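A short reminder: the numbers here are calculations on the coordinates, not readings from a lab. Since the structure is predicted, the reported quantities are computational estimates derived from the model, not experimental observations. Cβ atoms are built from the backbone, for glycine too; each structure is taken alone.
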Structure 1
Amino acid sequence: MSDEDIFLNALREWMETSMHRSFHAFIRHNRESDLSLSQVNALFRLYHHGGSSVNDLANHLGITTAAVSQLLDPLIAAGLVLRSENPEDRRKKRIALTEKGQGMVEKSMNTRHAWLLELSQVLSDDEKEALLPAIKLLNQRTRELYVEGNRPCEADSGK
């Protein structure tokens with residue numbers, strides 16, 4: 001087995017293990033929140049990209065505007081999302097997270113990342129110091145690889 005194969009296998013194993021831990025916590029949290037995956041996706045989209053039109057959200061989710069409206073109704077009733085008139089065109093509706101909705105997304109992310117604290121606690125200070133440059137390099141190279149529409153994705157630009 002070549003050095004490249006050994007590296008790729010180790011990287012795959014790390015990804016599989018970390019994704020499993022993260023998604024397990026994420027799914028458990030979402031079941032407790034009683035929201036559909038599409039609703040959670042909509043909340044995350046609004047969290048990361050700010051207010052949106054119903055059309056934009058429908059395009060992102062790959063569903064009709066009528067389906068988005070149905071998806072949003074329970075989120076609005078729960079106080080997670082606010083729907084308002086677009087000041088530029090009253091026929092169009094703007095949707096945005098409420099403070100409660102923002103808190104729910106942040107709690108979901110914190111739940112998904114909680115296992116990292118456990119991992120950090122089992123690593124010695126020397127191990128953390130040795131790993132930190134490699135983790136920073138992986139993050140940098142991953143950001144360089146991920147391009148959306150021939151430009152860096154918004155998550156990488158600090159937005």
Structure 2
Amino acid sequence: MDWEMITGSPGLAWLILAALLALTELMVPGIFLVFVAAGAGVTGLVTLLFPHFPLLLQVALFAAGSSAAVALGRQWYLRNPGPSPDPLLNDRVARLIGQVVTVAEPIEAGCGKVRVGDGEWLARGPDAPAGAHVRITGAEGNSLTVEPVIA
């Protein structure tokens with residue numbers, strides 16, 4: 001099947017490809033195909049302006065245009081991150097701050113262990129006997145900072 005015979009020109013074929021990629025991005029959002037569509041669109045416009053543009057150069061322009069669009073898009077997304085519905089999603093320690101947990105091994109001389117969920121974490125804070133309840137206030141390295149819960 002010859003694209004030139006169907007579309008009338010290679011430039012129009014590139015623009016159709018760009019539109020199909022953009023529509024696919026709309027149906028299955030992944031913030032990637034839109035950049036490839038931009039590369040196809042640039043190639044289509046250049047090929048419309050220069051109808052005898054060799055196919056090898058068209059493919060090279062498509063690859064360069066898509067790569068440039070991906071690089072620019074990546075920079076833009078890094079500078080403008082979208083709001084997260086759960087900003088602490090990948091920050092496990094930050095999610096623990098404020099929780100009341102039980103001392104698993106007595107905190108003596110500032111060190112001990114607390115039970116968090118089904119695991120135990122090293123804890124630093126004021127002395128507390130096993131079974132006491134403490135509140136997590138932060139973290140230092142791989143240990144949690146705790147304070148006694150005042151009832």
Structure 3
Amino acid sequence: MMTNRDELINNFYMSFQKLDYKGMNNCYSADIVFFDPAFGLLRGDEAKSMWEMLCKNAKDFSLTFGNIQHLDDEYSTCDWVANYTFSKTGKKVVNKIRANMRFENGKIAEHSDAFSLHKWSSQALGFMGWLLGWNRFFQRQIQNKARQNLMAFMKKRNGE
């Protein structure tokens with residue numbers, strides 16, 4: 001039996017498969033709280049803008065998802081895999097991710113994605129990512145760059 005949470009998770013990732021950030025963001029509450037190792041903590045429009053930026057910049061993108069599990073009345077989890085070419089280096093990335101979501105009032109209120117930033121940086125950045133991707137300082141640099149790119153994207157989109 002499909003629950004509202006199943007529908008939301010399916011809608012979110014099926015929209016992502018089509019690079020439809022509007023469909024993805026319709027699954028989120030207005031004050032969504034998002035976290036992942038690359039961007040860190042994002043709230044509201046920042047999180048929604050991140051998906052817009054990622055969808056608009058996606059190259060050779062495909063996504064699979066499954067293993068949806070409901071942990072209790074509020075929380076669900078699922079696994080998803082993104083395959084794409086990292087635009088900055090032209091390298092292929094296969095990122096395996098575990099999503100954790102909290103639901104409230106028929107929307108996703110909190111979403112965190114867990115993945116190895118070291119594995120990601122090894123694929124996306126090559127040798128330097130493999131060599132330094134485990135290092136907290138290097139990981140903070142990746143996060144800072146991701147946030148800078150997001151803020152620049154939001155500024156440009158808003159015509160500032």
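Work out which structure the value -15000 belongs to, where helix-only ellipticity at 222 nm (-39500 (n - 2.57) for each DSSP H run of 4 or more, over all residues; to 500) was derived from one of 1, 2, 3.
Source structure: 2.
Could you tell me which structure in 1, 2, 3 was used to calculate mean projected area of the Cα convex hull in nm², for residues 28-91 alone as 4.6?
Values: 1: 4.6; 2: 5.9; 3: 5.4.
Going label by label, the one that fits is 1.
Figure out for me which of the structures 1, 2, 3 the number 0.05 belongs to, where FRET efficiency 1/(1 + (r/R0)^6) of positions 36 and 132 (r between Cβ atoms, R0 = 35 Å, to 0.05) was derived from the coordinates.
For FRET efficiency 1/(1 + (r/R0)^6) of positions 36 and 132 (r between Cβ atoms, R0 = 35 Å, to 0.05), the value 0.05 is produced by structure 2.
Quick one: distance in nm of label points 7 Å out along Cα→Cβ at positions 12 and 100 came out at 7.4 when computed from one of 1, 2, 3, so which one is it? It would help to have the intermediate numbers written out before the result.
On the way: 1: 4.6; 2: 7.4; 3: 1.3.
Derived from the structure labelled 2.
Could you figure out which one of 1, 2, 3 the value 54 for percent of Cα pairs over 27 Å apart was computed from?
Only structure 2 yields this read-out.
As an exercise: Rg and Dmax of the Cα atoms in Å, for residues 60-107 alone, calculated from one structure in 1, 2, 3, equals 14.2, 42. Which structure is it? Mind showing how you got there, number by number?
On the way: 1: 11.6, 34; 2: 21.3, 67; 3: 14.2, 42.
Matching structure: 3.
Figure out for me which of the structures 1, 2, 3 the number 5.1 belongs to, where distance in nm of label points 7 Å out along Cα→Cβ at positions 20 and 116 was derived from the coordinates.
Working: 1: 2.0; 2: 5.1; 3: 3.4.
The correct label is 2.
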